[in-house]
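Q: The structures come next, written out as structure tokens.
Values quoted throughout were computed directly from the atomic coordinates according to the rules given, and no laboratory measurement underlies them. What you see is a predicted model; the values in this text were computed from it and never measured. Cβ atoms are built from the backbone, for glycine too; each structure is taken alone.
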Structure I
Amino acid sequence: MEVEDPRQPSNGTRHDFVEILVMTLTAVLSDCDTIEEVAAWSRAQLAWLRQFLVLKNGIPSEDTFLRVFRLLDPKSFEACFRRWVGALIPHLNGTIAIDGKTVRGSGSGGETAIHRVSAFETRLGLVLGQEKVSKKSNGANCLLESR
């Protein structure tokens with residue numbers, strides 16, 4: 001694991017950092033959008049999670065999930081996550097769709113609207129990459145060039 005646990009061990013950390021990341025990732029892939037949903041999903045899936053995680057102290061509370069993600073270095077996590085997803089790409093055999101979207105309401109108050117381009121593996125329903133682009137254009141080139 002290349003992402004460092006941002007918590008101080010002296011504070012009595014009860015839950016394994018990697019297990020928190022795995023629970024969060026699997027919950028998000030199962031359509032959870034908030035930390036509350038991640039924690040609830042994890043509690044509901046405890047028996048399934050214990051098939052591959054130790055979970056010595058059970059499922060962390062919402063506060064623990066929040067604390068970890070507040071302290072986590074987002075750039076380090078993003079880089080590690082991109083490497084992991086990048087390693088999966090050669091094993092995919094579905095269609096990869098490129099799609100651009102303008103974030104609704106992002107251009108209000110004189111601000112320029114936010115435009116995003118995504119690469120999406122259609123068979124698995126997995127977003128492989130997403131980039132913010134400066135203007136609405138042929139964003140697929142921006143996404144491919146940034147890799």
Structure II
Amino acid sequence: MMTLNNEDQAAGKDYGKPRGELALKALAMPADANPAGDIFGGWLMSQMDIAGGISAYACAQGRVATVAVNGFTFHKPVLIGDVLSCYVEILKTGNTSITARVEAWIVRRETTREEMKVTEGTFTFVALNEDGSKRQVPQAP
């Protein structure tokens with residue numbers, strides 16, 4: 001698990017441990033990187049959207065679509081060879097929407113094998129019928 005450095009502690013950052021349930025794991029590949037070897041933010045965001053969609057689909061008991069992404073924060077770069085894990089916590093279930101917090105954590109296999117949070121964001125999904133129109137999200141009893 002990651003140890004906070006003095007700069008992170010001073011900034012009040014608490015990376016601790018992942019919040020939510022593991023929804024997706026992926027390996028950062030060379031095709032996903034820029035010439036400097038950092039993984040494109042768009043690739044990372046898409047993996048997080050997929051993870052959030054998997055959890056939202058389960059919550060909605062069917063088809064969902066992403067309608068908003070808010071509060072995205074990139075903490076650290078993802079490098080080629082890092083193993084990405086996306087954790088999802090459902091924050092709110094509305095009539096037709098589901099809001100989920102998604103955290104992206106990596107294990108840097110080639111160096112310290114340290115686990116660290118690299119990105120987090122809040123995604124809003126809407127439940128859809130087969131024809132693409134909004135539908136009610138089933139409410140837990």
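Q: Of the structures labelled I, II, one was used to calculate relative contact order in percent (Cα under 8 Å, 6 or more apart), giving 16. Name it.
A: The correct label is I.
Q: Oh, and also: Out of I, II, choose the structure whose coordinates give helix-only ellipticity at 222 nm (-39500 (n - 2.57) for each DSSP H run of 4 or more, over all residues; to 500) equal to -5500 when calculated.
A: Corresponding structure: II.
Q: Sticking with this structure for a sec: If semi-axes √(5λ) of the Cα gyration tensor in Å, for residues 47-102 alone comes out at 24, 13, 9 when worked out from the coordinates, which of I, II was used?
A: Traced to structure II.
Q: Can you tell which of I, II yields 20.1 when mean count of other Cβ atoms within 10 Å over residues 95-102 is derived from it?
A: Answer by label: II.
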